[in-house]
Structure P
Amino acid sequence: MKVLFTFFVPSGGVDTLNRLRTAVLQRHGIEAHVLYLNPGSGMQNNNNTPVFTASSDEEIHSLIHHHQYDAIIVTSDIAMPGRLRALGFNGRIIYEAQGLGTREQALETIQLGLPYLQAHCNAVVIPPTDHLLELFIHMCPWLHRFVIPNMLDTNTFAPISVDTPPYPVLAWVGRLEHNKNWQEYLTISSEIIKKIPEARLWLFHDPTLANPEDKVMFRHKLAEYGLEDRIGIFINVPHSEMPTFYSMIAASGGIMLSTSLLEGFGYAVAEAISCGCPVLSTDSDGVRSFITHNRTGKFYPLGNVNTAVSEALDLMNNKKLREYIRIQGRQHMAISFSPDRYAISFREMMTALSIFF
């Protein structure tokens, strides 16, 4: 069996997911390729999986007819199923609901895509995320649904021995755009620094994916809060190096903050927890599958800065609770998100769609 995964650009959580699942599916007898419409920073992270970059109809037509895929899994791009059919692809098309942003953005995408989903797709695959499942049940009752948890490489993303930074780190990973809610990260961090003056900020992002208006506003906010000399900005860090950074954040006595409005999964949060890095997060839906408050991480109510600061200080200063959360979080990730589990569920989905080995 041969399958193709498509997405806009190799970056973020989808890039991580594609690299992990193509490798494990190969071990389970499924040849998996990846197509990105545009080049991106994630290409530096590529493993031995065939990864193609093509945007023109001619290039995509050549690719799909040369490889004769049994199924194509289209991530996020609601127009791609119709494009594939127009290019002559007659196999199964599965729409994957990942990276759709806020509930309002997801609703808008599905509404726009209803004709494409009904005319061209055989199924939708969704991570165990309540708002996405509810939307597809309500809006596409006729579409076959599969719920498959994403996976995590907990062997690579594990605590490692590192040099300890000389200050506690308040870390954030994401894109400078509305849904990631970076403004709240700066607000919370500025308040924590009033309580712990030696603390410093580490921000990891890909500037090529940042909203231009957010880039300008980000500089203004740094100046407003007086954080210019208290922040380290890390650009396009290779994915393989992130376990080192997460381990350093943990060793520093710091935390990772996740301020997203909504997440389908939240790979950065999952990877941090797997590395023993304590996380304080909004209840952004997708992260519920790996954060239980005061057991594997901490939640704070979106927009409630005072509660966020209180929870952050508890996570940094309460050593007994901090260690308990680190241990429980690591154990939960190792048990619940194994790649082999994903591969078995994927094979079951293929069988249900009458794609046999």
Structure Q
Amino acid sequence: MHAEPGSQRCFETEQAQLSVWATTETYGAAVELTVSAVEGMRLETLNRTSRQRQTVATTAECWGRYPIGATVEVVAHGGLLTGTGTVDAADVTVFPMTPPQPTALPPTELLDRLGTHLTRHIGRGVEYADIRTYVPGDQLRTVNWPVSARRGRLHVTQRLTDRSADVVVLIDGYPQPAGPATASTERTVRGAAQVVQTALRNGDRAGIVALGGRRPRWLGADIGQRQFYRVLDTVLAAGDEFETTTGTLAPRAAIPPGAIVVAFSTLLDTEFALSLIDLRRRGHVVVAVDVLQGSPFAAAQQDPLVDRMWTLQRSAMYRDMGTVGVDVVAWQADRTLDQSMHLVPDRRRPVTGRR
């Protein structure tokens, strides 16, 4: 059984084409090939050159990994014996579509590296900051000649610097209980893709860590369009460019010093919450986006008092996490991710002097 290409990648609603054919070592054996797809993917036969070779087109409305099955029926010489076998001939990875809205970074002191984020620090930039008296060593191109002429001595114009950031997305891959928590995976994947896409478009470095499950994995921070596809492969556990790890904490090699960590989780698993606290203790800015909508007890038709107690306990958890430095924001159903991220408090230290 052969397929070309054996692994295909596309986005939602996009069409992917591949050729599947079967060969036998016995000459003259009758072979019948049937190609099938799993639920959620549409399959259309474009060209069938023979009974054992065909070209198909696949389309999926939702992201995920879709195996393409091939069933081969072989009739032996004389027609007295028939054999049938089914294998996964190819694998189609469908990437999620991300909204065009950019997500704002949590307010923090950025790395001293050239970027596109405007800061309050004085340095090389284009945004006006202040005017001061000229001192030996200042570049002549910074001299503000109209002000110098009015005041009778040289003055220079100061500018605000533009800096970059390292953004690492943390994904909660722990098993979730039945109910509203099971639908959170959709928001987690799309939110992670939106944060990474925004960071890479701004010239920042982006990486990802997926904790939980049997195979925790991570991808180091990097720049460029290719990094976006690497991140999506890591989220869907496709390809081989990511690293695997053990334990419940994010590896130190996956989180660069001074990186901003944006986590997507239902915050129902204690081990994931402890990993966020550990990252905060390392000195990182950590923001947890609560993707859980509704109460886990809603499907059980419990007493309204149970839902009220759950809401109060959730608010107390937000407060406790904020006390240790992990800001939690709720991603409500009537809000976009960028609107929710604007609720992150500003934890920057006040600037006491200019450099």
Structure R
Amino acid sequence: MKTIDLRSDTVTTPTKDMYQEMQLAPIGDDVYGDDPTVNKLEALAAETLSKEKALFVPTGTMGNLIAVMAHTRPGEEIILERYSHIFLYEAAGASRLAGVQPMAISGRDGVMDPEEVEESIRAENIHFPSTGLICVENTHNMAGGMVQPMENLQQLRSIANRHQLPMHLDGARVFNAAASLNCDVKEIAAYFDSIMFCLSKGLSSPIGSMLVGDEEFIGRARKLRKMLGGGMRQAGIMASCGILSIEQMTSQLRVDHEHARVLSEGLTKLSGFSVDLDKVHTNIVNVSIRDKNISSEDLVNKMKAKGILANPRGKDYIRLVTHKDVTLEDINSAIRIMETL
């Protein structure tokens, strides 16, 4: 029985070209700055997002933490959405390691109200922490991969400029956002002082994320990466995959989005499942099972027994994520199997 893995796009395996590049990549010592393949990847990432410099980091979580640390001072406050990845899923690193306090705003489908963001910026007062950073997530994981509207980003940028605050983008899936909006990723990146994006999700690299920004920011970030234990040696082996992720795999994301739409529409026709189709923007599908009279964990276990891997999302929802290792045939098989549950 074939297993159809819809848990996440982090389960993607490297392409054949990536395996070949890993064998052949020129390597050096990245801590010394002389790994040519890492240097090539960093230059490519910076150019792709129209920023001055980039830094190769082991994980997106480390990339976000480094960004928070590079933009802020301990004792400051950062503004972010209540269900953002930095707030929910990064083990309170911003608080414990960066020493900043989160000001979490409840957004609508992951989108923060610009007026509420501006109201949350601290006035100068001896009792208050200073606001040091505004963070945005795009696409928004907990909102089911929904894309932040460009108008909202523009409004947040105007607020940040008015208050002389930097903005960081947790863009783990920013290329998905660009594919959904049918725009160049540079257009999204233009609103932010720094951006983190993952190579190891839908872009299929086995490891790694990129942090981009201006030269001064990346200079600080490089030292913080070393402090956090993220300095790597012959990292060109992995960086070679990242180059192919950017050059070859971003086009795959549109296919993943089409498969998510097929999956969503198929599940809405089944008894006990429902999907808000207006909220399926990219490759993540949040499926309501409120009418199934079964917990999400029990349903996920039943799916696993029939060859489908998924993740529970609260007691009433499951999350399904499409990616390059899930074919259209797999999607149709998953729908047929779920009809039997």
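Bear in mind that the values in this text are calculations on the coordinates, not laboratory data. All of these numbers come straight from a predicted model, not from anything done at the bench. Cβ atoms are built from the backbone, for glycine too; each structure is taken alone.
Couple of notes before you dig in:
- Test item: helix-only ellipticity at 222 nm (-39500 (n - 2.57) for each DSSP H run of 4 or more, over all residues; to 500) calculated as -6500, pick one of P, Q, R: Q
- Which of P, Q, R yields 4.5 [distance in nm of label points 7 Å out along Cα→Cβ at positions 6 and 222, calculated]: R
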